[in-house]
1. Quick check: 13.1, 38 is what I get for Rg and Dmax of the Cα atoms in Å, calculated from one of I, II. Which structure matches?
2. From I, II, which structure was distance in nm of label points 7 Å out along Cα→Cβ at positions 14 and 30 = 0.2 calculated on?
3. If relative contact order in percent (Cα under 8 Å, 6 or more apart) comes out at 26 when worked out from the coordinates, which of I, II was used?
4. For which of the structures I, II does the calculation of helix-only ellipticity at 222 nm (-39500 (n - 2.57) for each DSSP H run of 4 or more, over all residues; to 500) return -11500?
5. I, II: which one has distance in nm of label points 7 Å out along Cα→Cβ at positions 38 and 78, as calculated, at 2.5?
Structure I
Amino acid sequence: MDEKGSEECVEGTMMELPELEKNESPYEMLTDFYRTLGWYEGKDVDVTRVKVHKEDDIEMMKKIIQYTNTPKKKVMYMFLRYGPSVADPNVPRGKVKLKDGWLV
């Protein structure tokens, strides 16, 4: 495990789930989340290759709603389009799996 709390795993890297930074913009909160994982300007994120536990996904949405006062439906739609995937049942709570090719 390295200093960022990441470790190699099958088909990618498993990292500690970053805390969401308080911000008035739900989009900025999600952008900061990906930036903490290693995203940078000039690259796109393939959100289907960023995996989190289902309960962590729900907690992230709740925090964004709470911190930004954004309507629940708007945050849910944003997460469907830009949020991490919950399709991998092998990702433990508190972790995020970055599958190879998550940055394009």
Structure II
Amino acid sequence: MSFNSWLTDTVTVKKPVHTVDVNNQIVESETSVTGIKARIEPLSGGRDRTVMGKFPSATHKMFCESGVDIDAGYQVVDVNNITYDVNHSANYFGHHKEVILEQKEV
């Protein structure tokens, strides 16, 4: 079984963009990349207690390919339109990324 076959969810990653306009005002926007294969799981159990200790508001963990542009401060939206804030992203040996998420309140 390959790693990619384990990625059963499809998500959109939203990246915040901050620019300055001609009046020196900060303009906030975002760029989105859709169709990213991922796997989102709720945090639970012994191994995840370490994650929850470092990121107390974390609710989920996401796995994706290592080439996905994602970092703290980004957002993830799943196919059910649930939005998550990214708390942390780690690249594991160029093989995959593990991303710590916090589900946003509706």
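No lab work stands behind these numbers, since they all come straight from the coordinates. From a predicted model like this one, the values you see are computed outputs, not experimental measurements. Cβ atoms are built from the backbone, for glycine too; each structure is taken alone.
1. On the way: I: 13.1, 38; II: 14.9, 55.
Derived from the structure labelled I.
2. On the way: I: 2.6; II: 0.2.
That value comes from structure II.
3. Working: I: 40; II: 26.
Matching structure: II.
4. Values: I: -11500; II: -3000.
Of the structures listed, the value fits I.
5. Values: I: 2.5; II: 1.0.
Value 2.5 for distance in nm of label points 7 Å out along Cα→Cβ at positions 38 and 78 corresponds to I out of I, II.
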